[in-house]
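S.K.: Below you'll find the structures, each written out as structure tokens.
Any read-out appearing in this document is the output of simple, stated calculations on the displayed coordinates, not a laboratory observation. The structure presented is a predicted model; accordingly, all values stated were derived computationally and were not measured. Cβ atoms are built from the backbone, for glycine too; each structure is taken alone.
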Structure 1
């Protein structure tokens with residue numbers, strides 16, 4: 001087998017491989033991909049997003065729950081599974097018929113952008129996430145500047161992009177308020193400002 005060829009797995013094979021692996025594995029088009037370790041800034045931004053969303057949504061007292069990157073999201077329409085940096089599920093949790101440890105009904109997903117994953121997060125992964133009927137918000141959090149890109153699903157199933165930068169906020173009225181950019185980035189030392 002050449003380096004360009006990939007071993008295509010069934011979802012059951014993927015689950016068996018993931019159970020025996022010490023790292024999390026994403027499943028995309030029949031191929032299992034190991035999740036690489038992130039940077040300190042990546043980890044801090046994900047944690048700050050979890051804190052901000054938890055404050056906004058008040059899990060346990062409301063209808064929405066916030067999950068870390070340990071929560072797997074399964075896209076039934078494609079059969080793919082991912083580990084976003086942050087997930088929010090509103091209403092009862094729904095899991096995949098093929099994987100009881102994978103959520104299928106996120107309302108909001110967050111990916112902290114990195115050089116190695118940005119194209120995938122903006123491209124194939126986002127297109128796949130759009131196949132989740134429950135998904136209403138997709139946030140891309142920049143590590144190099146204080147900027148959060150917010151994709152919002154419209155009633156006609158199209159998506160609208162808005163950018164929130166210093167002095168601005170990500171507007172989430174259906175989830176109870178706004179995420180203030182300056183509050184999220186206040187402790188972050190940006191690599192390039």
Structure 2
């Protein structure tokens with residue numbers, strides 16, 4: 001059975017409940033503002049590095065350059081795979097078809113996402129028979145007169161022959177090696 005209370009007492013109890021609920025809401029709002037303030041914005045929390053006058057920003061496990069190029073590794077992380085010798089520059093690829101053969105999808109993806117805006121198209125192809133590649137029957141056969149990038153597992157070697165760029169290395173390092181090649185193609189490294 002409920003106690004009978006006066007209207008005056010009921011108003012006082014309602015007032016106390018309103019103060020408690022209001023205080024809890026104020027504390028929640030204050031805590032959320034503090035949490036947001038301490039969280040900061042995304043740009044402040046991203047890592048940045050400068051390399052040869054280029055600024056790389058890390059976002060979502062990728063290194064972004066000028067909002068146009070994305071790499072899994074930054075130039076400092078690929079230094080173990082630096083190499084001597086000429087490689088085609090971005091201007092050599094522009095507005096021409098680029099043919100590719102790759103034994104490793106992640107390394108191929110690095111090439112694709114960084115060059116697809118510059119080339120006419122990127123297409124799988126097979127390099128003439130002397131390379132003994134495992135090509136699909138539907139792929140066209142090309143020569144080094146065409147722009148061709150070949151990514152293959154093996155001992156570390158990067159080599160340019162005519163318009164063919166050969167990227168070779170241990171499977172676990174092919175993405176790093178591909179990024180190192182791209183840094184040279186984009187003239188970030190010399």
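S.K.: Taking Cα extents along the principal axes in Å from the coordinates of each of 1, 2, which one would give 101, 41, 32?
M.R.: The read-out was computed on structure 2.
S.K.: Can you rank 1, 2 by relative contact order in percent (Cα under 8 Å, 6 or more apart) and just name the one with the largest value? Show your work: numbers first, answer last.
M.R.: Working: 1: 16; 2: 19.
Going through 1, 2 one by one, relative contact order in percent (Cα under 8 Å, 6 or more apart) is largest in 2.
S.K.: Please compute distance in nm of label points 7 Å out along Cα→Cβ at positions 111 and 135 for structures 1, 2 and give me the label with the greatest value.
M.R.: Once distance in nm of label points 7 Å out along Cα→Cβ at positions 111 and 135 is tallied for 1, 2, the winner is 2.
S.K.: For distance in nm of label points 7 Å out along Cα→Cβ at positions 87 and 151, which of 1, 2 scores largest? Walk me through the numbers before you get to the answer.
M.R.: Working: 1: 1.7; 2: 1.1.
Top value of distance in nm of label points 7 Å out along Cα→Cβ at positions 87 and 151, among 1, 2, belongs to structure 1.
S.K.: Of structures 1, 2, which gives -6500 when helix-only ellipticity at 222 nm (-39500 (n - 2.57) for each DSSP H run of 4 or more, over all residues; to 500) is computed from the coordinates?
M.R.: Working: 1: -6500; 2: -10500.
It must be structure 1, since only it matches.
S.K.: While we're here: One of 1, 2 was used to compute FRET efficiency 1/(1 + (r/R0)^6) of positions 31 and 71 (r between Cβ atoms, R0 = 30 Å, to 0.05), and the result was 0.15. Which label is that?
M.R.: 2
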